[in-house]
Structure P
Amino acid sequence: MCKQLHRTINQKSMLQKKLFFLLLIIISFYLPACTSPENTVAGNSDTSSLPTVETEKPNSDYKPAFKGQTRIGGVKTTTAYKVEKIAEKIKSPFAVVAMPDGRLMVTSKSGYMEIYDTAGALVKKITGFPKLVFAGQGGLLDVAFDPAFANNKTMYFSFSEPYPPGNLTAVAKATLNEVAGTVENTVVIFRATPALNSNLHFGSRLVFDKDGNLFVTAGERSILEGRVQAQKLEAGLGKIFKITTDGKPAAGNPFINTAGAMPEIFSYGHRNPQGLEINPSTGELWEAEFGPRGGDEINIIHAGKNYGWPAITYGIEYGGDKIGDSIQQQDGMEQPIYYWDPVISPSGIAFYNGNAIPEWKNNLFISSLSGQHIDRLVIENNKVTGEERLLVDKKERFRDIAYYNEKLYALSDGGNLYCISKK
């Protein structure tokens, strides 16, 4: 009797163990599918668990060209990070750019630049820039440093230049004399002609490629006279250019042998591109572009491609009218990899290329003006797979953002400079 009872107890114990191990197998199988984005590493974010960050109604009933082109699922950063305001009262800012030594150069549209250390202390004010149009969206705009800056102290800057019969986006090069607080030997190397009477849509961002050529963006100046020229290869409006450090067309430019075309043009059909950056993981050129009422875009820029404006767009006129033939897709014209409706007004952009916050690795960060936040896009295989809005509590119009040494630096129209880093 005791042996039989003992055997029965052993059988029950064996059965319980089997059930326990079976339960562990089931849990281990289903657990990854139930894990929220908060517990996943970069590149494996589950974007289906959180709703889209955009909750407002779109301005139109236009349909995206492919799934995930707009209103992707939300993600949430779980690595603890901190946001510190390191400088304030910066007047009329446009760009924040990391210098080769890690300090920050900030441009003021009114006509000067300021060097800040990474703690936010003002190091030097730089003056001596050419006459410019400081009105509307115009002024002293972006800055880029020569690949050999450590030796030649040469930097390049874009500005709205008075030029008959109006003004235009121009690029100049100069030697930085930091001790004297000025630039010297200034020469204009490129102009995005023709000049128009408008204080809007100058672009303008500058980015060097690995070969030492300079990419330059220029808007179509907003007015109808300029808008139509975004599709014309003989005009420098609504374009991205690729030039040498002397302002000449870069070797291999797509229209260098096209009769009547500006040989500096790299791509065309743009509205107002104010964000430009090279993706460090792929080497491709990425761009952020203002749409009208709806239709802000993120594009991957390829040589010779037509990005559609104003023939195709996901936006409408500010007054509510349709634009052109009211189409969003057309053969021979590129689709944005992502767009927003309503707009966020994307300005400067930066890729996070560090490891301090692993889930941000190779994510794209976008300074948002009307959206009043920093937009984070998770990128996988050149597709947007998740979106997050950061610094919403600051209620600031963000004009530019830069990455350097595991940190992001965000610049607001209100004159504040923020450092975003791991806590």
Structure Q
Amino acid sequence: MAKSLDFKQGNYKEAVDFFRQKLNLPTKKWNELQGAFHTRAFTVAGAMREDIISDFREAVDKAVASGATLQDFKKDFNKIAGKWVNTDKEFEAKMTKPGYNAWRSKVIYSTNVNTAYAAARERQVRDPELIDVFSHAKYVCMMLPTSRDAHKAWNGTVLPVTDPWWDKHSPPNGFGCLCRKEFISKYEISGGVEKVSSKAPTKPDDTTNIGENWDYSIGEADKGVYWASERKEVQNKLKEMSSGWEEVPQRGLWSSTEDTTDSLTVIMDKKFAPDNTINEKNLKERLEKALGIKEGEIATIPFEDKFTKHLYNMRMDVFFFTNHIKSKNREKYLPMIIQTLKTPAQIRVQFLKSLKTRKTAIRTMFWNKFEYNKQTYLIQVIGDSACINEFAVWTAYNSKQKQKIMTGVPIFESH
């Protein structure tokens, strides 16, 4: 028997997991990141300081994990705002406007809580036990006086979960939107409990009544398109699509640039030379010693960007990382890999979308260039937000390449 969907506020594991896998990012404006990448990043428009973003994140986490109310969050918001105004004159001016703090706290609270719960529902129906059960979805509008007229018109629309209309119309569809996507089982359809709509209410690409940066499917951006075995048309379509990832341009602070690895400072210190004494038997022990952790623990590599002094953390599952290095026979490069993690020449951030599944990821790339015995070693240590799973980290190395193009946003350069 298939397990049921559980949507209790607070004790809602999928929502908590979704929110906690996000990377804290500073942004000057609310639309600097394309909408789908908010599934990977936690931002508060205008907040550039790590302590301010972290405080907001802690308050939102409490709301998602324990079901804290908007009133609870407003108290936290006012405390954080008191710290923020001391260093940001622009924010201080905004806080003097009547009603600004109430409006801003509601936007931050509702946006993060509603999207976390929407992502959680999507994660649940993608469970292997359920993915072939919940075949359809219904657009549900709360039908409140404040509900958008177009969203009221979409209320009750029932379509297959694979219908392209959901790609841009999966709720919430704007700031303050309380609409939700209710999943319908194939048994409800076959039993006549729910009736499938004859057609979608708009064309799939018509985003007229969707807010800017809200024209995406949270479930798709988070976990990719449906892989259900019973839906052969989906499987056939996936086989025809290209694999790999494409970089998606962002705005403002996160606009991508290009450079070559020729710009990287060459490291020639022999203590980082390839070490043939490191093998698959002692690799894990050497890695744990270098990072100061034990198996089962998550390593955190902190680094500060050169522009805003924002403190980032790349989290690493050492078990996964050890197995990756062994699978690529890169044990002897461990000294260079550790040096690249601890003292990179450059760090870049990429915003990526899967060509096959349309899943999003934010990739952090640590770069270094080494040279020994007239041979050049380009080392990349790559940390991904959700390319494979949370805390997935791996390396890239090719001894035949002396130069590579580096893309993304440079957030750190050694001096």
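Taken together, the values in this text are just the output of simple stated rules run on the coordinates, not laboratory data. Keep in mind the model is a prediction, meaning the values are calculated, not measured. Cβ atoms are built from the backbone, for glycine too; each structure is taken alone.
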> If FRET efficiency 1/(1 + (r/R0)^6) of positions 175 and 319 (r between Cβ atoms, R0 = 41 Å, to 0.05) is computed to be 0.30, which of P, Q is the source?
Replying inline: P
> Which one of P, Q has helix-only ellipticity at 222 nm (-39500 (n - 2.57) for each DSSP H run of 4 or more, over all residues; to 500), as calculated from the coordinates, equal to -3000?
Replying inline: P
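Work out the source of 25.3, 111 here, i.e. which of P, Q gives that when Rg and Dmax of the Cα atoms in Å is computed. Don't skip to the end; give the middle numbers.
Details: P: 25.3, 111; Q: 23.4, 74.
Considering all the candidates, the number was obtained from P.
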>> Between P, Q, which one scores greatest on FRET efficiency 1/(1 + (r/R0)^6) of positions 151 and 375 (r between Cβ atoms, R0 = 30 Å, to 0.05)?
In response: P
